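Have a look at these structures, which come just after this line.
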Structure I
Amino acid sequence: MHSIINTFLSEQLLPFWVLLLIVVVERYLPWPDKYHPLSFIRVLARGMQAKVLSPERNAIRQQKVSGSLACVVLLLPFCSILAVFKYLSEYPIFFEALMLLVALRFQDIPKQTRRVSAALLKQQKMLARHALSQIVIRETQKMSPLGMVKANIESLLLRYSYQYCSVIFWYLLTGGVGALIYRLVYELSLCWNTKLTRFKHFGQPVRSVVNILQWLPSKLASLSVVIAVNISQGSAAIFQRISYQCNHVFVLNLCGASLGIELGGPAYYELQKVRTKKCGGNRQVILADNIRALAAINRATWVWLTLYFFGCALAFLVAK
């Protein structure tokens, strides 16, 4: 019995059990948003932007410089504190787990997706638009029911890639501190979203950094959805030229193709129409696709965990 416990808690397998525990805790034990540490960084980001950003008076170059400096000023103290705590921590694995739990905040997105689906099922369009507005920055007031479903699925898939899979990727690569630093940078990019006119230049530096950090994990996240849903349909999208326009389109094209639904198209941001190319499958979305997309990302998560477990088990066998 003692040898079995030692095997399961070996140096090679312990990171997997930590990851599995945090995935379960994050999913089933809610953490109120107002008490979550990530809410604090959002408040700081809004305050910083209000102090230093003036699109009417500042030139484009000055806005970009201000955005870069704002990002450094906000993140440097956090990075320093995290480094000190990790160095002084008596139980590093506990500290790593705590950092991952803070960084891996995602379940609000599926919760809002279920609310949108429930409201549309009861034909409560205003309630559905309000629930959707919590997870998208585009205008929702004039959206049709099918437009809301498409926007919801796009947000769910993109947030799963960027807020969940990318956090796990950087945790596996750099530990809990690296995962949290990535998440802080990502939160700044959301607060200063370049799709909004006032942040078009101010948010560009942090957006560029985030694009680099998300390049590989977004590909892996999309492939996990392809494996979990429909390999034949999804793999065909890998060879389409449109997939390589940007991270955003790669995720939507592969995941949409796997689900067999069309994604992309026009969207309104601050009353301005932004056209994006349609991608994914050929069929128009229906309300049931919201639940299908939720099921798809749940299965994709198990794909991640299973592959990581086999990787840890292989490392254990080699070390043994």
Structure II
Amino acid sequence: MQMRKLGKQGLTVSALGLGCMGMSQSYGTPNDPQSIKTLHRAIELGLTFFDTAEVYGPYRNEELLGNALKGYRHNVIIATKFGFHIEDGKMAGLNSHPTHIRQAVEGSLRRLQTDHIDLLYQHRIDPAVPIEEVVGTMGLLVNEGKVRFIGLSEAGEDNIRRAHHIYPLSALQSEYSIWERNLEEGIIPLLRELGIGLVPFSPLGRGFLTGNAKRAEEYPQGDYRKTDPRYQGKNYDDNMQVVSVIHQLAKAKNATPAQIALAWILHKGEDLVAIPGTKQEKYLEENLGALTIHLTAQEMQQLDDTLPKTAGPRYPEKQMTYIDR
């Protein structure tokens, strides 16, 4: 397994990680036995980096990982996140007050059945709490041995700078993919200036870039894709043109569209570690196949230059308000 470093503080992980959210919510019906088999297969194949959050489920995803990984704890890097107020089993706004951070971390440690979190992120910037207080609290948790490394998720440039000044960040987790390029102008150059790694989530466009996406209305209630603007109406039709361009190169390379989309990220820099999500072994194995695909500079340029503009925002309106841009 190829390994990569996230940040300058010593965090080393497999070159691709596994996003675990979809095992417990948002994409189809949870199947814990299947998910556990996939988690164990990932470890067998050398993958070390597993991503979860208290709000996934809520709580259910951390519990799943705690049960599945407890016999492999010394072989894995677990990342989790705090930052939401959870009420009656649902996300009910933001909360990154220091007292709440400590409560959230204690809950995560208990559910993950571990004495430390390898990488702790603030899930979303909370405008009510200065980032200095948030990161100061996270730094104290590192000093206490409950956390090893820290990061932010979907943070903007100002908060990244201010946070990193208080305590060194190892990673920023944000959406980034061949069709979601919002980080390229300001965020990625800043991360490289400061020596912070990037962990792209949804590197396959929430499944759209695999080429197997259905229209939004074909998904059941409770499936995130039913409300995803990029899966809806004319956006769906326009975005299938993006997939078509990727599919053409995939055919020429004897690869799948998903492998090309992941290989594109892998070729964007050694400081990027994508976390495609799946609960099925066959897709896990397919995704890891991206590590063997070489894209030439000409092929990378071809993808950058010929892909049509993605149609539709990446989240519904309310969720977009949580993005710190």
Structure III
Amino acid sequence: MNYNSEQFQSLLNLLPNTFAESVEQVTAFILVELERQIAQNQLYYHNHEHIKAVQQRAERIFQAIRPAWKATLEQETAEDYLERMRLLLNLCAIAHDTIQIFIPTTEPHTPRRRETGVSEQATIEYLLGYIHRLNQQLQEKNPHHPACFTASDLRIMQEAIAATICAYDPNQQAIYQPELYNTDCSISYVARIIALADIGALGMNGIEDYNHEGSLLFLEENPDIVPLIRNQQLPKLKNEQPELSENLRQRLLRRTRFQVNFARSRLVRYEQELADFPIDAIPILQQEVFQYLRPSTIRELEAITPTDETISLEVLTAFFQFEKML
């Protein structure tokens, strides 16, 4: 992964003195690249709004499990350890979607897609590459510099970003995160938190935020609709370009059906995904943090989401409320 050499060196010239300062410096480096990615790739979803949402959700999960987590640690070092985990958690929330790589589209008016795991692996390489350089600079001054990232820190960050990789379950017709089901090795709490925070809009924030994120994802994956919305062409599309009108209607319909299926999947899966947290924290997570993952929420979502095969383009575009996002 190539770095902006001027930006890279300017940050390395300001060496941190503490681990918290190192995290701040890495964050600053990541945010510069994120800005470039947003502009270059027309990112309506994977941007600052998503980062802020994941930060907030991750912090809620962290605080919910913190007392039970602390009880499993050596009391003399527990506070320092948990503060380090909180810093890593926030850094991963900021960095987990830094690089976005889309498969080149060959057909017009088709969604753009990302190959599974490619963006996440590129993000890991980009993040850890900078941290390795920062560690080298620090260790030249002091082989045991307190501002260095440890091998354990690097493993946790790599795990956390990899845990956000999604796969498709054809039976549920929804995505899930395979690393949460990896029985070969147990991932860290930080990784588990980041994964759940990344896709936690429905369970933690409710239907409105869930649908809002779905609309932004559709815009990001279907950027050809953006000029049609901005130029107010959608109401005239059925008469002027009927094939494109039907193409968009089908794409929007697939999205609404996916959102219902994904919501159902979250309700089915989340209790198993919480099972590896400290046992005393699980009731708090179920009752207070993922408070919207209830059958009643799914029924409400099903009732308000247009999924009928005959639904019109006008009804679908009204449901997604794109005009409020552009």
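A value of 15.5 for Kirkwood radius over Cα pairs in Å, for residues 45-132 alone, calculated from one of I, II, III, originates in structure III.
Suppose you compute helix-only ellipticity at 222 nm (-39500 (n - 2.57) for each DSSP H run of 4 or more, over all residues; to 500) for every structure in I, II, III: which one lands on -20000? Only one of I, II, III returns -20000 for helix-only ellipticity at 222 nm (-39500 (n - 2.57) for each DSSP H run of 4 or more, over all residues; to 500), namely III.
Out of I, II, III, choose the structure whose coordinates give distance in nm of label points 7 Å out along Cα→Cβ at positions 53 and 141 equal to 3.9 when calculated. Of the options listed, only III reproduces it.
FYI, it's all coordinate maths here, none of it is from the lab. Given the structure is predicted, the values throughout are model-derived calculations rather than measurements. Cβ atoms are built from the backbone, for glycine too; each structure is taken alone.
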